[in-house]
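I've put the structures underneath this note.
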Structure 1
Amino acid sequence: MNRSAGTQLPRLLLIEDDPDIGEMTAETLSDVYAVTWDLDGERALQDSLRAHFDVMVVDRRLPGMDGVAFIAALRRARITTPVLMLTALGTLEDRVSGLDGGANDYLVKPFEFEELTARLRALRRGFRAEGRRREIGDWTFLPDTATMYSPVGGRVQLTPTEAALVDLLSQSPEHVFSREQILDAVFSPEDSPGTVDTYVHYVRRKTSRDVIETIRARGYRLGEAT
């Protein structure tokens, strides 16, 4: 259930099965995020495997796959998106189990929306800081400067669009992104899927063909450069 169509806003996945809390949370966060709201963990996992999100808010108690199981499945898929867990369970054991399960932060219900939005900002800042140096096989990518360093020490300067493409893929290195997902996340609505292929070619030409791997009939993912 998409609560915001703002494609230029950072993307947030909200998983909350309580319709009242979900509606209120999605409506509040939609001022600063493009919010996708799911009611259960299974649907949310499908969405998280199909699309890129900048941050996630996950209720612990969910029907079917609960929040801890969802985050564990997310991490097994090598999706590193920062996750804030919401829960009515505030004991130390509950907090520890949630964090050990892969959550990055924990907020106990009832909560103030000002605190929720502040924690989300802090999560995104921390995630960006940790991601400023990413290893792609023998290459090193610096997102802040749109620069890649080769195994022999050479420096390659990427254009902003090329860097945005590599940044997207390197945030979830095992995830296969379809052309449509890349187009939606990196390019303008008027561009065609062929534009994705063109920029993949540009990046490979500047670095190595193996930096971005083609997955037949599915799309692209970060490669194991040599």
Structure 2
Amino acid sequence: MIIVKQIVWHERTAFGALLTMAAGGLDAYSYLEHGEVFAGLQTGNLILFGVQLGQGHFAGSGRYLISLTAFFIGTIIVRALQEHAWLGAHDKTRRETIVLYAAALLLVSAAISPWVSDQVATVLLSIAAAAELQEFRRLNAGPFTPLMMTGNLRTLADSFFSATWRHDAAASQQLRRTGTIMLTFAIGAGLVAFLRQWMSEFTVVVPAVGLLIAWGYLLMTPAETGDA
């Protein structure tokens, strides 16, 4: 007998698409509005940090180090929430709390951006991005990174090969899911880039709205088995 594992609500493609849309928009926003620094794509920041150092631009390298440090701290904050006695035992409530926390950080950033430096805004954005990555790491019962698309691109290519060469039905389904995740990431970035000409630093509201929709999704879904 074949046992089909039911995908829990917060690991479904629709929810993952909301997270990746917000993540794509967040990185596009931080790059375009706050000194070409990524809020979530820390691999990019690490590369740019090294490039700046290699070119002797020591002052310019600092903005990337600020984002890297903020992301590090943001991850620790969420890790502490995951270990909290009550939140750690109430998974659904914890997920709702962390999504709302990340959205709130983006809204605070939108409110104060006109009056603070790029570095201060970047700290808030990177902490928010870290929260999303630390809490949501699985999609459709497999590993998931809403902020980084390199692994998803590899999965897309692998699934495409298996679906076309071997006519594998499971690979075809994975191809559609991964394609959706990558497309929504790009849509989030494109939407921010398009709206920026009118909204300027307030464009961060766009990924914040995406996270608020994800929060509403979590609120409306039932607790899974094992959730308190």
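Where a number appears in this text, it was derived from the coordinates with a stated rule and is not lab data. Predicted, not measured: the structure shown is a model, and the values here were computed from it. Cβ atoms are built from the backbone, for glycine too; each structure is taken alone.
Among candidates 1, 2, the computation of Rg/Rh (Cα atoms, Kirkwood Rh), for residues 157-196 alone that gave 1.24 used structure 2.
Computing helix-only ellipticity at 222 nm (-39500 (n - 2.57) for each DSSP H run of 4 or more, over all residues; to 500) across structures 1, 2 gives -24500 for structure 2. Once relative contact order in percent (Cα under 8 Å, 6 or more apart) is evaluated on every structure in 1, 2, the highest one turns out to be 2. For the structures shown (1, 2), distance in nm of label points 7 Å out along Cα→Cβ at positions 125 and 141 is largest in 2.
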